[in-house]
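No lab work stands behind these numbers, since they all come straight from the coordinates. Since this is a predicted model, take the numbers as computed values, not measurements. Cβ atoms are built from the backbone, for glycine too; each structure is taken alone.
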Structure 1
Amino acid sequence: PMTVEASDLPTCLLCVCLTGSVYCEEVSPDMTTVPALPKETAYLYARFNKIQKIGNKDFADILTLKRIDLTGNIISEIEDGAFSKLSLLEELSLAENRLVKLPMLPAKLTTFNANFNRLKTKGVKANAFKKLSKLSNLYLSDNQLEAVPHIPENVRTLHLQNNNISDVSVDTFCRSNDTYYLRPRLTEIRLDGNPVVLSKNPDTFTCLNVLPVGQYRR
């Protein structure tokens, strides 16, 4: 019998297509690439498939996307411009994949989830999140990060548990040159499961309303 590949079949035969939303979850036959999407797609859920790579052309024509959920694939590579044209994208989940570095992220993101990947600090550019002025939720737990990345001003929830972070300084969350600086929005910080001892530098958290969850003594 002839083998049928997922890429040979129309997307809306493999997936559930509703107005503006496409649901491609645990597709059979295995979905190994991003499916061709209907023009007006705003929400894509392609969880628990076998997608391996995201290229610059995969979303280039679907500028209406507001949410992409690619949780639980085997993505190890994303070309740097894959999401760069998605000016309306607010939520992006790349959790439970095999990423070692992050691509450029669109400016309007409010939630970004890359929990359970293989990210190291060298794979996360210093300014990876800097321009994301609307970012509210940042999930980077269960990776291999050695340092806390730059955290934008509006972030409320920050999950960095179970990484390899061994140090934090005053400038990680606060500003060493501004003793009056406050970060009232940042109300949940998880650093548990890292080797860092949070009590080592007591001035590190003076601008925060809450202390991070984590190790305070050896």
Structure 2
Amino acid sequence: MMDRKVLPSNPLDKRHLGESVGRAMLSQPAIPLQGLRAFNGAGIYAIYYTGGFPCYQPISERNRNARFEAPIYVGKAAPKGARKGGELDVVPGKVLHNRLGQHAKSILDASNLDLADFHCRYLIVDDIWIPLGESLLIAKFNPLWNKLIDGFGNHNPGKGRHAGLRPRWDVLHPGRPWADLCQPRDETASHITREVSDYLRNNPPLE
């Protein structure tokens, strides 16, 4: 009988490190996205929904009563210099706060969402850990707005650059002025709603 090969634990394995960052983020208090006070730093975050949008109820039920167990979106905000590499001490400024503020503005623009129904958790972390922490949290929770309904995190492409299709998020949650300038999709809000119901039935929020 051959001996079973046992691999030694490596505390510096990237998955272990990423999971450590993810756990640290999830241990942060969930706070209202509305009226978020300014702060400095870059990092990762999760957004939670507790409102009454009909097809989101499996998510809302997991987040009500201060449970906040099922993020609807996970994202990151890294300092601009981090993309170029070679700079270990990039000053991030308020990049994470600004990113959350952009999301709050998108929700405010939407005609069928209420910003008061959204909370967030965030973790300020060195930019070297940001992509890994975000990736593992998305893999863990399969957040709806990351996995199925694209476009929540999109920016205005700018004047004369609206030839692309309107994001699916904006079909389901119309109201962002720049998205109205994009080309219409064949999909309707009703079609996407059915997809959401099917997705959440087959991929229920993580227990």
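If relative contact order in percent (Cα under 8 Å, 6 or more apart) computes to 26, which of 1, 2 did it come from?
Numbers: 1: 10; 2: 26.
So the calculation was done on 2.
Any idea which of 1, 2 comes out highest on distance in nm of label points 7 Å out along Cα→Cβ at positions 40 and 184?
Numbers: 1: 4.2; 2: 4.9.
Evaluating distance in nm of label points 7 Å out along Cα→Cβ at positions 40 and 184 on every structure, the highest lands on 2.
Matching task: 8, 32, 31, 18, 9, 2, 0, 0 is the computed value of P(r) over Cα pairs in 10 Å bins from 0, in percent. Pick the structure from 1, 2. All intermediate terms of the calculation are to be shown ahead of the outcome.
On the way: 1: 8, 32, 31, 18, 9, 2, 0, 0; 2: 8, 31, 34, 19, 5, 2, 0.
Working through the options, I get structure 1.
Out of 1, 2, which one gives -0.36, -0.87 for log10 I(q)/I(0) by the Debye sum over Cα atoms at q = 0.11, 0.19 Å⁻¹, for residues 24-103 alone as computed from the coordinates?
Numbers: 1: -0.24, -0.76; 2: -0.36, -0.87.
The value was obtained from structure 2.
Which structure, out of 1, 2, was mean count of other Cβ atoms within 10 Å over residues 120-127 calculated from, if the result is 20.0? Walk me through the numbers on the way to the answer.
Details: 1: 14.9; 2: 20.0.
Answer by label: 2.
Out of 1, 2, which has the highest value for distance in nm of label points 7 Å out along Cα→Cβ at positions 128 and 168?
Details: 1: 1.8; 2: 3.6.
Sorting by distance in nm of label points 7 Å out along Cα→Cβ at positions 128 and 168 in descending order puts 2 first.
With helix-only ellipticity at 222 nm (-39500 (n - 2.57) for each DSSP H run of 4 or more, over all residues; to 500) coming out at -500, pick the structure among 1, 2 it was computed from.
Details: 1: -500; 2: -10000.
Structure 1 accounts for this read-out.
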